[in-house]
Structure I
Amino acid sequence: MTAKPPNPRRAQIEAFQAQIWAFYGHSGRHNLPWRGTSNAYKILVSEVMLQQTQVSRVLEKYPEFLRAFPTIKALAEAPLTHVLAAWQGMGYNRRALAIKRLAEEVATKHKGKIPRSRAELEALPGIGSYTAGAVRAFAFNEPEVFIETNIRRVFIHHFFSSQLGHPMSKLVGDKEIMPLVEMTLDRTRPREWYWALMDYGSHLPKITKSNPNKKSKHYVQQKPFEGSHRQVRGKVLKFLTAKGKCTVASCAKELELNPEKTKGVLGELVHESFAILTGKTYAIRH
């Protein structure tokens, strides 16, 4: 079952906007480095990094990555091993592969410039609806309509709060939230408006008893990392990146892993274009 979308009056919308802007004025995260640029490449890097990763971790890795690959041309021309090495510690290594492939495509198909249109952005490797909208808003100040975790939390908290307390309350879908995002969007300052929404959403868990996002249809509780398949994948990919190549036996022995599990992970890396298999030897794809 899905929650019924509210239909706020103009006065409610203005009150909501005033509250968000007021919070941003006194508590906004104004010093985040990716907010000090309109360079589409640097913004894209930050958006890819911020997917499923804490801001504190991105603050560490973001300047390191840009020092290694200051332009999209530099990233496109870099060996994959260098990109994966620079990405170490971020997790979800598919993002590193995707942004590397994206850079190569932008270099060849768009003359080294991040495209501005949503259709062209969404056609790039690893770019979905949210990232395309975010790049358009933050790099080009376009009044895009998009949603992510913190934005979702803000709208559920403010516009669906009466439905949150009852155990039989219906879940809130993005389909019900998106019209509210569009309705409340500050079209004169979309870049800063989305920063303000995200900062307020990030702050909400500190002042609410429960996470409003648990009432979202799209809420997924993250599984523990320790002992997970994702952890094993990360270890194997890190080893392969450092060594350049390995066999199932050498990788399993070095990492003290089950050979069958190691073979399965290496097979996944080949399937996903991280690696190639020649005979019995696996190597990072160049």
Structure II
Amino acid sequence: MVEADDEPPAVAEYRYPDFLCIGAQKAGTTWLDKNLRRHPDLWLPPIKETQYFNHLYLPQSRAWTTRVRQERAAKTLRRYLTKMPQAEWDYRTVSVLGDIATGPVSDKWYGRIFSLAQPAKVCGEVTPDYAGLPDEGIRHVLRLSPDVRLILSLRDPIERSWSHIRMNAAQDAALAVLERATQNGDVFARTDYPAIIARWRKFVPEERFLVIFMDDIVAQPPCVLEEVCRFLGVAGNERIFRRAAEAVHVGRAQEMPPSVYGRLKERYRPVYEGISALYPEIGRRWMERHYRA
């Protein structure tokens, strides 16, 4: 009989992210998630967006975070069990997927997800809602991952907001509905980049905070991925990212009504001015699109 002291050491039960992509929503985060999953030295959870910290600190999220997690985990588990021969099932993966769907969220729950990552791999996740975390949420992130690296992807504020409004609105939404949406507090908060950056930068130094831009993702996607890889401390090459130019999760096209555009221009000018102060080159380019004299 084997004594307890003779048992082999257990796999680490908990691990926490080395990096987080905190947003912004509708700014290329799904593209980034899909491409980072292709890198052999990186590990991301079985589902995109665990929605952990926003579930805790953004009460308005709780109406949907549990449902979305359950749906995504169940879909991923079904696909795994169907495609993978039973003899090759990794029962830790099966267990964690079940835990994602059913387990009460907690630090231990979150840590078990990342414990699936091989020790040598850099692990992290993409959850755009984290951009809106308050100070206490950011402190919680840093308690679990004191040296975490952050990625923030930004898109022209008016373009991002219009994409967000289109996503939320019905296909045939009336003009009055679209106009009211320009005053939506959540849409604005997700686009107030200077406030997001200031809030996170109170706690995370510049060298661990990478800002990328949707303009560059569209114009030179491999270069953006190379920059992200350098930031995360892993090698990147063209072979890994040969499909980087493929568009991901493209929203439905719809021309912006002039009245909606005018309202967004009026509301977001301070955001453009704030970005221009932080990042003059991209800020000037964005300003020129909308505020030519």
Structure III
Amino acid sequence: MTTSNELQPWQWPDEHWKKIVNHVRAGRSYKPKSWKGGARCAVALSFDSDHETNELRDGGKSIGRLSWGQYGARVGVPRIAALLRKYDVKATFYVPAVAALLHPDEQRGLVAEGHEIGIHGWIHELNSVLPYENERDLMFRATDTLEKLIGKRPVGLRTPSWDFSPGTLAIEKELGLLYDSSLMADEDCYELMLDGEPTGIVELPVEWIRDDAVYFMMHRFQSLRPYTPPADVFDIFRRDFEAAYEAGGIFQLTMHPHIIGHRSRIWIVEELIRLAQSKGDCWFATHEEVVRWAKANG
């Protein structure tokens, strides 16, 4: 007897594709009428501090690529932290547990300055290739590790490479997380549904358009080559901010210390901060703060 898994997609029975589509879905929207303090727009900056795990996760041992990751911790994060301090802006840093263990003082220092540390896997693994038991073990271990390092249990998760397996949401629910920031069904916060049931977990959506890696990533031994000038990336981000401001929504960015932290690129972040602050009614907040406000007032 032929099973659905042996059929081509165009041969699937309706029940099969409906089950796939409806497993994890966007539920109710959490768009508040205004943000904290009457602000028109929430600005949520985030930095994925992958560091050396970019190379380690695939079993790589390249000294060159490990040094590229070390740049993120050695230069990128201090440069970003100094910029955020200059403008009194709080942000969220998503950190794989292995990167946090390699650079524990970095995480403690960021928390001391009021920034949020979020879960980002164990070694930046791809969830969709893992058996459920392994994904669950790594996610729990990563959460416990960050809690021990920073003295606070993280409440939000961004899956490495935004790779979301069929089991990820159930594990997040078991962990009791407040929010996820890995999916793309909206531009405003929304509740995540699991097999048609509300989970209570809020999604603060991401998008490749608002990610520095797609414009600047470089891999010497692959076809990845940076192709977008920094001024053009700033223009894309600026236009997204202006539209978010006009809509009274969220301007969310995903960046990486080893990518955006270079001297020829960090100005993008500074100019965006200056632009948003010049409006006079933008609220800069961590992802946790944005989610809590949206959930309470949406």
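The numbers here are math on the coordinates, done by the rules we state, and not lab data. Remember, predicted model here, so these are calculated numbers, not experimental data. Cβ atoms are built from the backbone, for glycine too; each structure is taken alone.
Overview of values
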quantity: Identity of the structure behind 30 (criterion: relative contact order in percent (Cα under 8 Å, 6 or more apart), calculated), options I, II, III; calculated: III
quantity: Comparison of I, II, III by mean count of other Cβ atoms within 10 Å over residues 92-99 - largest value held by; calculated: III
quantity: Structure (I, II, III) behind the derived value 5.6 of mean projected area of the Cα convex hull in nm², for residues 84-171 alone; calculated: III
quantity: With helix-only ellipticity at 222 nm (-39500 (n - 2.57) for each DSSP H run of 4 or more, over all residues; to 500) derived as -18000, matching label from I, II, III; calculated: I
